[in-house]
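Once you scroll down, you'll see the structures, which are given as structure tokens.
Bear in mind these aren't lab numbers, they're just calculated from the coordinates by the rules spelled out. All values reported here derive from a predicted model rather than from experimental measurement. Cβ atoms are built from the backbone, for glycine too; each structure is taken alone.
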Structure 1
């Protein structure tokens, strides 16, 4: 079935961030997400899932194991299972990206503190 943002499962997370499940199966998850300027998520890791973030529009700032990494549009970053990470939008416009997880990452997240800078 053809998927669009209009016909797929949608959810809100964090401070008005949004996600759309383009593919939702136990073995593979593909989500398109949008983060408004100034938003971030809590540092975390996944016990089993590896993840690839592909930036569609904007610039993402990641904290990866305590180091800052900037990822621009048309670039990606991969996190093997167990890698502590978080994403922030420090730009002036919405950040759009894909999150591809194998296997699915929902229910596999272990939170850490403090919040992503």
Structure 2
């Protein structure tokens, strides 16, 4: 069975370093919110090297994904569902308390 899921921003940033692909969905999506968060990254960088790395993540996401829109329906459902898909974060604690959301933890490559 093919799984579909939404990659959290933390997972997307670490995607090239994830060693356990079994925790990732077969069909991965991102949201417009993730793209917005990535867009802020280069602006908040403290060094040219960090800025370049963050810009590379943003450009890769823009090239690899067509983000799910954050429209009125998404705003109303925020915190309850991710377009009827599980979310795959490296930081699952960010989603604690959202019982109706299926959260599949992606092991952080540094832990």
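A few comments on the model shown:
- At a computed 0 (helix-only ellipticity at 222 nm (-39500 (n - 2.57) for each DSSP H run of 4 or more, over all residues; to 500)), which of 1, 2: 1
- Which of 1, 2 leads on Cα Rg over 2.2 N^0.38 Å, largest value: 2
- Origin of the value 0.80, where FRET efficiency 1/(1 + (r/R0)^6) of positions 69 and 93 (r between Cβ atoms, R0 = 25 Å, to 0.05) was derived from one of 1, 2: 1
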